[in-house]
Structure 1
Amino acid sequence: MRERLGVNPEPGTRNLEPGGFTLIEMAVVLLIISITALLVMPRLFPGDGAALKSSARTLASALRYLQNQAIATRTDYNLKFRFPDGDIGVSTVSPTGEEGAPGDVALRERLLAEGVSVEDLVLTSLGRVNEGEVVVRVGMAGLQELLTVHLKSRGGAYTVIAYPVSGKVRIEEGYQEAAL
């Protein structure tokens with residue numbers, strides 16, 4: 001009876017029954033590890049889609065923040081869109097019209113993640129623009145006209161729409177046209 005339960009009948013002797021894992025136990029462990037890896041890996045290594053969505057949110061936040069800062073500090077800001085690299089920069093504008101670096105560190109940081117760029121932008125006064133440099137003024141009254149920015153990466157496209165005066169900013173997935 002003691003031998004069937006796996007208990008050694010005599011002290012100092014070895015149990016000759018094989019120890020270790022069965023094939024089913026190994027398969028279950030591998031399945032659990034695989035499922036865990038599938039859930040964790042996208043969070044550890046986000047793809048282009050995550051960088052694109054993050055950039056759209058960052059741009060929308062920066063637009064809201066610029067409008068709030070312009071009102072609170074009575075300072076005008078220039079939002080510069082540079083094509084063909086599709087980069088965005090922010091500068092302050094003095095009452096004499098001279099540009100300078102923004103005092104706020106958050107406004108000096110890069111707004112778009114690596115691999116994300118501005119495909120084009122649409123302003124009421126200029127229409128669709130995708131070359132050269134476009135300067136959008138943000139003053140105490142907020143944006144003066146409707147601004148639509150189309151962001152792109154290998155992961156797709158997002159649209160950021162900033163409405164004049166109200167300060168409202170929307171983010172849309174894909175390449176969308178703005179409507180007043």
Structure 2
Amino acid sequence: MQTKAAKRYAAALHASARQTEITSEVASQLAILAGMWRDTPELRDIIRNPQIEKSFKAEIVHKISRELDFPQLLTNLLNLLLDKGRLEILPALSAEYQALEDSAAGRVRAKCLVAHPLTEERVEKLRRRLLSFSGAKDIIISFETDPSLLAGFVVSIDGKIIDGSLRGRLHRLRRALAQK
């Protein structure tokens with residue numbers, strides 16, 4: 001249910017932000033808000049506490065909006081989420097909004113597990129291959145090191161997994177030998 005609501009709010013917010021040409025600004029501010037929600041248990045506790053007056057919660061939302069210089073569009077959304085008791089969807093809303101922003105820009109995101117850090121040359125080669133594979137205009141690759149891969153990499157892009165790791169090859173070889 002949370003994801004459906006986040007998708008609806010993200011779509012409406014993105015459409016409104018597009019009209020005023022502030023989509024990337026809103027994306028970064030939503031990311032900050034989602035981070036605040038995740039990293040500040042006190043904020044979550046206050047917002048979720050039914051014994052705390054809604055006016056006090058609204059003051060907090062207003063102060064955050066003012067301090068971080070949010071556009072009125074985002075402040076209005078925060079007030080609406082507060083009124084509906086849905087501020088907890090901020091992380092999902094931020095992710096959905098970023099997906100819309102990426103789609104509009106022809107950009108995809110990939111997560112890459114590597115056995116060892118890659119050189120700039122290898123990163124660029126992987127980037128070109130993934131761009132070709134995805135057909136996207138741009139790609140953002142996040143890297144994480146996992147020595148258990150032994151060698152190579154595992155990439156997750158557009159819901160697909162590309163396993164070019166030595167561990168994956170050994171696993172496939174073991175299954176093939178077991179079937180004979």
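Throughout, read-outs are computed from the coordinates displayed, never taken from laboratory work. Computed from a prediction, not measured in an experiment: that's the story for all the values here. Cβ atoms are built from the backbone, for glycine too; each structure is taken alone.
Quick one: helix-only ellipticity at 222 nm (-39500 (n - 2.57) for each DSSP H run of 4 or more, over all residues; to 500) came out at -9500 when computed from one of 1, 2, so which one is it?
1
Can you spot which of 1, 2 the value 61, 18, 13 was calculated from, given it is semi-axes √(5λ) of the Cα gyration tensor in Å?
1
For mean count of other Cβ atoms within 10 Å over residues 22-29, which of 1, 2 scores largest?
2
Distance in nm of label points 7 Å out along Cα→Cβ at positions 38 and 62 computed as 3.8: which structure among 1, 2?
1
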